[in-house]
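None of the figures in this text is laboratory data; all of them are computed from the coordinates on show. What you are looking at is a predicted structure, and each value in this text was computed from that prediction instead of being measured. Cβ atoms are built from the backbone, for glycine too; each structure is taken alone.
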Structure P
Amino acid sequence: MAKNKSSHLELVLIQLISDVLEKSKQEALNYKQVSSRLNINDPAGRETILELLREQARKGIFLEPQKGKFKLKDLKTFVTGKVDMTADGSAFVIPDDEFEKDIFVSARKLHTALNGDHVKVYIFAKKSGRKNEGEVVEILSRAKMDFIGVIRISERFAFVNVDDKKMLHDIFVPLTDLGGARNGQKVKVSISEWPEGAKNPIGTITAVLGEQGENNTEMNAILAQYGFPLAFPAEVEAEADAIREEILPQDLKGRKDFRDTVTFTIDPADAKDFDDAISFKKLSNGNYEIGVHIADVSHYVTPGSALDKEAYDRATSVYLVDRVIPMLPERLSNGVCSLRPNEDKLCFAAVFELDEGANMISEWFGRTVIHSDRRFSYEEAQEVIEARSGSYADELLKLNELAHILRERKFKNGAISFESTEVKFKLDDNGKPLGVYVKERKDAHKLIEDFMLLANRRVAEFVAKKGKGKKKYTFVYRSHDAPNMEALSSFALFAARFGYKINTKSDKEIAKSLNYLMEDVEGKKEQNVLTQLAIRSMAKAIYTTKKSSHYGLAFDYYTHFTSPIRRYPDVMVHRLLAAYLHNEKSANEEAYEAAASHSSTMEKRAADAERASIKYKQAEYLEENVGQVFTGIISGVTEWGMYVEIIENKCEGMVRLRDIADDFYVLDEKNYCIIGQRKKKKYQLGDEVKIRVKKVDLAKRQIDFSLVQE
């Protein structure tokens with residue numbers, strides 16, 4: 001066996017020997033004992049084990065406390081972690097143990113590991129001053145086996161050019177496994193094997209998505225890329241179709257009847273899945289009874305059913321530019337569960353008695369039946385609020401008044417107001433973008449949001465305070481950590497360049513100054529850049545069973561209760577709340593924590609898919625504008641270029657550093673800018689620049705700009 005460089009087989013053997021020595025509880029073993037535990041009984045095999053034990057003892061990996069006996073040195077020779085691929089084919093493995101440093105793995109030592117895979121890495125003995133380097137010895141689990149790309153078919157073989165930038169290998173497809181795909185079509189390919197020593201994996205076409213560049217094909221490709229199914233399984237559809245729509249007397253048992261109380265929904269004009277309604281009643285004591293009624297999805301979707309398993313897997317509805325991919329089949333999401341007007345509907349509600357100052361007098365949680373009197377679009381409700389007259393004007397105006405008080409109180413307590421611009425497209429019948437506009441949020445949007453926040457907060461608080469210590473009740477919270485102070489300080493320095501001061505002395509001061517900033521920046525050209533940077537400096541919100549606060553909203557307890565048609569965590573929350581209202585014992589925390597973690601993962605995937613669909617439509621829109629000059633704001637800087645967002649239409653593209661001809665530019669990461677090495681000219685995040693649309697690559701959803709020098 002070669003002594004100068006370890007072969008991959010050697011590394012696997014060393015790993016197996018290490019496992020044996022680790023299990024020996026620090027008892028030193030000789031080579032015969034190690035061989036026996038590895039079921040190696042032939043003389044040549046035993047000799048190899050002895051040779052490896054001696055060699056690794058010389059290297060300091062194993063100890064030899066007495067001649068011929070070996071044990072594991074107390075250091076980590078093998079580490080498990082996640083592969084983060086770089087553009088050149090090498091990778092860093094990010095260890096599961098957050099206190100371990102990242103391990104660099106060269107391309108030829110990855111041994112078929114792909115981006116995101118969970119792997120075991122052998123760490124080489126560190127040379128002075130060098131970073132940790134290693135070699136993948138085992139793939140513990142694949143991040144994904146399915147990829148999206150364009151198929152190229154020749155006479156003898158076919159291969160798929162994968163869209164994913166971090167998948168650096170084409171996937172070969174035998175001509176017998178084409179699944180009906182034609183040359184140049186977009187397909188979904190599943191890796192079936194990767195033979196030892198082969199440069200490329202072998203795959204099978206599992207879905208033909210259509211012709212490259214067609215709207216439906218590209219939207220389906222985005223869904224498939226992020227792991228969302230394109231259709232519901234037949235058994236799930238059958239189960240949904242079997243659910244009756246009419247409400248029977250037994251369905252009303254144990255429900256409060258709100259059918260005679262004024263109730264309405266307020267949603268986007270094109271919405272079909274109405275999962276929340278508000279009821280309003282003025283009480284004889286002068287207070288107001290306000291009910292937040294939520295579609296009772298858990299009445300119809302029961303644990304263990306095919307519907308429930310599918311909803312769990314998806315975890316969320318996905319909102320692409322031109323379509324919604326619902327978490328539940330349409331029969332439920334737009335029919336049985338949707339709180340449509342002039343129909344009796346089953347709900348789960350949080351009902352509050354509030355006084356004129358929006359103070360909580362009493363609250364009630366439980367199942368209800370409602371009959372919505374009116375379906376408002378946001379625009380229609382806004383018209384009534386602004387005109388102070390019209391359908392249900394008294395109710396809407398009072399709700400708006402109370403919502404304003406709740407909102408003001410929330411900000412006074414330290415909540416942060418992030419009003420980032422939401423881009424919408426005007427599309428023709430074929431999904432082609434005709435124009436881009438920014439969605440405005442007015443009082444009607446905020447009114448609904450404030451009452452949903454109230455319901456979410458009070459439900460979380462009710463369960464959190466029901467049991468303490470070892471008697472606490474398992475629940476699914478929406479948690480948001482305090483920001484990383486280093487990231488926030490860095491943002492504060494950047495905001496100061498625009499004349500905005502961020503006070504980082506305390507959580508309340510941070511929130512107050514961020515709110516002043518958001519208020520000041522509204523409508524200004526730098527609004528989106530500063531808002532996005534501020535959001536990036538914040539921690540990400542997640543689902544968890546651990547009781548923790550929501551920093552951004554300044555709530556001690558928070559959950560998601562109000563959207564079970566489109567979010568699985570809300571379904572879990574309904575089930576848990578129902579159980580605890582009936583004094584059932586606490587649910588299994590481990591199972592719910594796993595479900596919460598899965599929901600957080602799927603939520604991120606859905607957001608990435610939505611962003612990808614926006615990026616595609618922006619590219620499609622600008623494809624007609626190649627050569628046009630626009631004014632934009634520098635929205636990001638990297639070592640290879642700067643991102644610019646066009647002010648007029650919010651489309652973002654990149655100016656590559658190699659294309660700026662007047663100097664050699666490098667990134668100054670600390671100061672969010674790029675600097676010319678000779679003339680010292682700076683291009684800073686937030687600067688206004690003129691650009692020309694240079695090139696659009698629809699397949700890669702990539703827009704290239706060139707700088708128009710003044």
Structure Q
Amino acid sequence: MPDLLIELFSEEIPARMQAKAADDLKRMVTDGLIEAGLTYASAGAFHTPRRLALSVEGLTAASRDTVEERKGPRTDAPEKALEGFLRSTGLTRDQLEIRDEKKGQAYFARITHEGRSAQAIVAEVLDAAIRNFPWPKSMRWGAGDLRWVRPLHSILCILTDEQGAQVVPMQIEGIEAGAATRGHRFMGPDAFTVSSFEDYETKLKRARVMLRAEERAETIWSEASSQAFAQGLALVEDRGLLDEVSGLVEWPVVLMGEIGEEFLDLPPEVLQTSMKEHQKFFSVRDPRSGKITRFVTVANIETPDHGATILAGNGKVLAARLSDAKFFWENDLRIVEAGGLEAMVEGLSNVTFHNKLGSQSDRIARIAALAREIAPQVSAEADAAEKAARVAKADLRSEMVGEFPELQGLMGRYYAQAQGLSPEIAAAAQEHYQPLGPSDAVPSAPVSVAVALADKLDTLAGFWAIDEKPTGSKDPFALRRAALGVIRLVLSNGLRLKLRDLLAEADARASADDLMSFFHDRLKVHLRAEGIPHDVIDACIAMPGNDDLTLLVARAEALAAFLKTEDGTNLTQGFRRANNILTQAEEKDGVEYSYGADAKFAESAEEKALFAALDGAQPKIDAAMASEDFGAAMAAMASLRAPIDAFFEAVQVNADNQVLRRNRLNLLSRIRATCGAVADLTKIEG
């Protein structure tokens with residue numbers, strides 16, 4: 001069984017496209033091989049800046065012969081019908097079979113399709129893959145019609161078995177497949193032939209090309225960390241940058257350089273962001289001072305001077321970039337020192353937030369008022385919360401955030417500190433944006449929590465009021481993220497808030513009930529990820545006070561735990577039986593059986609025992625519910641399981657005696673009311 005090796009060698013592929021392109025090549029080729037009747041043992045895809053490679057092991061040498069059977073016309077059909085059938089099958093009349101059918105006899109054809117060689121199939125599949133490759137962007141070059149992400153130079157395509165390697169004969173737009181490739185652009189540019197994947201990878205490394213992206217990334221990280229450690233420093237981890245840089249080089253050469261003394265007083269995040277965005281440099285921190293003091297760059301070539309010239313050139317470019325950052329920083333500080341963050345905020349009156357919701361300045365005023373309203377409910381000082389809300393977005397007018405938008409909030413914290421504002425107000429400038437996603441940290445400082453909630457609730461209520469709601473997969477204003485942020489802020493901090501009131505306060509035009517439904521949908525997603533079933537959540541949402549998310553989740557967690565027990569399962573079944581009988585009787589009689597059950601009408605011991613059990617459990621359930629101890633309430637409910645089971649085993653509810661029937665139906669109503677005090681068990685499935 002031969003092994004297949006494919007390499008598509010081109011000009012540099014953008015780093016962000018490489019991994020997906022390698023996966024696409026693997027998917028398209030292996031799917032095509034299987035559809036054509038070949039099988040294989042394993043396949044692996046690889047990528048470097050200048051090549052996509054695919055190794056397929058254990059490929060079958062040819063597809064199997066197949067037999068197709070077709071039914072033709074009846075034997076008494078017109079001659080022309082038979083002639084047409086013969087033309088379509090390529091057979092003669094004597095090659096057809098005649099078989100008995102329900103309505104007579106008919107002709108049948110058995111057509112044998114001979115299997116094809118792996119070479120022919122690979123050539124066909126690879127041709128289709130190259131011509132239909134799903135690049136996000138592609139180009140044409142020269143006079144041909146072929147499109148590729150960058151000009152395609154060569155195609156390596158060989159099948160290797162015990163007899164050796166054979167080139168798969170194919171040609172695309174003048175590019176003929178062969179067994180040759182090239183190594184590093186500068187350190188191994190000469191062509192060489194290969195005979196297998198192992199030979200290919202070995203010779204590439206000899207020609208200064210690391211084929212595996214994970215090996216390049218590991219080399220970069222290991223060498224950079226070692227160089228930093230040798231200087232008593234620490235490399236700042238950045239997985240995204242590591243993946244990107246490993247896609248920019250075929251032979252990583254790690255070099256560490258110094259940052260000019262005049263830039264060391266810039267905030268570390270400014271240095272890190274500037275070097276990452278503009279130069280693709282890693283940051284190196286001094287753990288003693290916390291400052292970024294050096295940078296790591298990854299070259300794609302070994303030089304006689306061990307990178308000294310490269311570092312000198314990079315240092316000059318970096319100094320120019322950091323000079324801009326230093327100018328922005330110092331200019332912003334001058335504005336803050338002259339007029340405080342309020343001076344920056346003034347400019348936001350000319351910045352539109354949304355044409356139906358006013359300017360950023362209008363929005364800040366709304367957030368400040370709402371933050372003041374929320375503050376006492378989250379143990380924050382109202383004046384501090386309002387002040388924090390008024391300056392939290394001031395850095396949107398700073399030159400630094402204009403250059404690096406990803407630093408918004410963080411720069412606000414630095415500027416607030418420079419102005420001498422309190423630590424909690426400075427922290428709120430950064431933290432009020434959080435959480436930005438499911439893995440982002442949740443603020444816990446009261447002032448930060450107040451402003452973060454006000455910010456997100458204003459966004460939700462405002463866009464709801466102007467009917468800009470998420471639809472399907474579209475959520476242009478990130479309202480789902482805002483709602484999840486509110487949920488996480490409330491739950492992580494154990495807040496007891498009436499969200500309906502706060503939403504009405506945020507924007508009276510918005511439908512608070514409609515928005516609460518949106519919150520409940522987001523909460524279902526959040527809780528399902530924690531293992532709480534949707535029907536349990538629905539059973540708790542149906543209860544009063546469902547805009548108190550902390551209370552709602554406590555109820556849902558207790559109910560979910562209760563339903564996992566045998567008592568919980570059986571009690572739910574008993575409740576469902578009682579509710580079904582009661583509902584049917586109420587529909588039939590046109591009355592509501594909701595009060596008046598009297599133990600003096602009880603006849604059997606089981607019926608009397610149920611009255612006693614309800615009388616005993618009710619005070620315990622009431623006390624537990626009053627203290628919001630849902631676990632204790634459900635434990636008290638669990639004591640009803642056996643009496644309810646025994647009652648249904650021994651007692652006929654719909655007795656002929658109407659007094660007994662009414663009394664027993666009212667007793668079922670007590671069961672429904674008692675069990676329904678914790679959650680709406682009618683929502684529980686199964």
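List of remarks:
- Structure (P, Q) behind the derived value -16000 of helix-only ellipticity at 222 nm (-39500 (n - 2.57) for each DSSP H run of 4 or more, over all residues; to 500): Q
- Read-out log10 I(q)/I(0) by the Debye sum over Cα atoms at q = 0.11, 0.12, 0.17, 0.19 Å⁻¹, for residues 321-520 alone, computed value -0.80, -0.96, -1.45, -1.46, structure in P, Q: P
- Each of P, Q could give FRET efficiency 1/(1 + (r/R0)^6) of positions 425 and 473 (r between Cβ atoms, R0 = 41 Å, to 0.05), but the derived value 0.60 comes from Q.
- Parent structure of the calculated result 0.05, given that FRET efficiency 1/(1 + (r/R0)^6) of positions 137 and 617 (r between Cβ atoms, R0 = 41 Å, to 0.05) is the read-out and P, Q the choices: Q
- Which of P, Q yields 93, 70, 62 [Cα extents along the principal axes in Å, calculated]: P
- Looking at distance in nm of label points 7 Å out along Cα→Cβ at positions 97 and 313 over structures P, Q, structure Q comes out largest.
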